[in-house]
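Coordinate-derived values only; no laboratory data. No experiment lies behind these values; they were computed from the predicted model shown. Cβ atoms are built from the backbone, for glycine too; each structure is taken alone.
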Structure 1
Amino acid sequence: MKLVEAKPLNDYRLFLRYPDGTAGVVDLSPLVGRGLFAAWLQPGVFEQVTISEDGAPVWAGEIDLCPDALYLQLTGRRPEEIFPNLNVSFVHA
């Protein structure tokens, strides 16, 4: 799932919108200060979010998040519900 909108909000939250109309807010505060996400502690960095060509939220310093994982977090759905081929069993001949 590619994002069509990512808007930074207070307290390290992002408003997200997807092409299927799903929209809402995810709380990214648990990531702040950890590894690459320490960059968000610098004033104004978190607010500089953009959307990559792949539809992922990205920040300077090679920080990005998986739009599929954010969609799952936002909707509370399981991967199998969104990606039905995950349930396919392959048989080797």
Structure 2
Amino acid sequence: MHQRPDKAKLLNRLSRVEGHVRGIAKMVSEDRYCIDILTQLSAARAALVKVEAEMLKTHLGHCIEGAIVSGDADDQRAKARELIDLLQRSAR
């Protein structure tokens, strides 16, 4: 488990995503116009991308950097492999 200096910022962004999703569900239940719903879906997706970018930045600046500074070659390889696996999954 890691202490995150940006935890409050991430939680705030995730709360906004949650609000977007609730709003989208309400729009669907109210039979709102498709384009309006799709616009909100795009906004929710963009908000998630921002959260993902912040998490990746934190991971690179904390976990990856920590492995490099430690000099532990096994940890460095493990962190590199995790990142490669993540990027491969994201590319699908």
Open item on the list: If P(r) over Cα pairs in 5 Å bins from 0, in percent computes to 3, 12, 16, 16, 15, 13, 9, 7, 5, 3, 1, 0, which of 1, 2 did it come from?
Closed with: 2
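To which of 1, 2 does the computed value -3500 (helix-only ellipticity at 222 nm (-39500 (n - 2.57) for each DSSP H run of 4 or more, over all residues; to 500)) belong?
Details: 1: -3500; 2: -27000.
Considering all the candidates, the number was obtained from 1.
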Open item on the list: Starting from the value 3.2: which structure in 1, 2 was distance in nm of label points 7 Å out along Cα→Cβ at positions 49 and 81 calculated from?
Closed with: 2
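1, 2: which one has Cα Rg over 2.2 N^0.38 Å, for residues 25-72 alone, as calculated, at 1.95?
Details: 1: 1.10; 2: 1.95.
Value 1.95 for Cα Rg over 2.2 N^0.38 Å, for residues 25-72 alone corresponds to 2 out of 1, 2.
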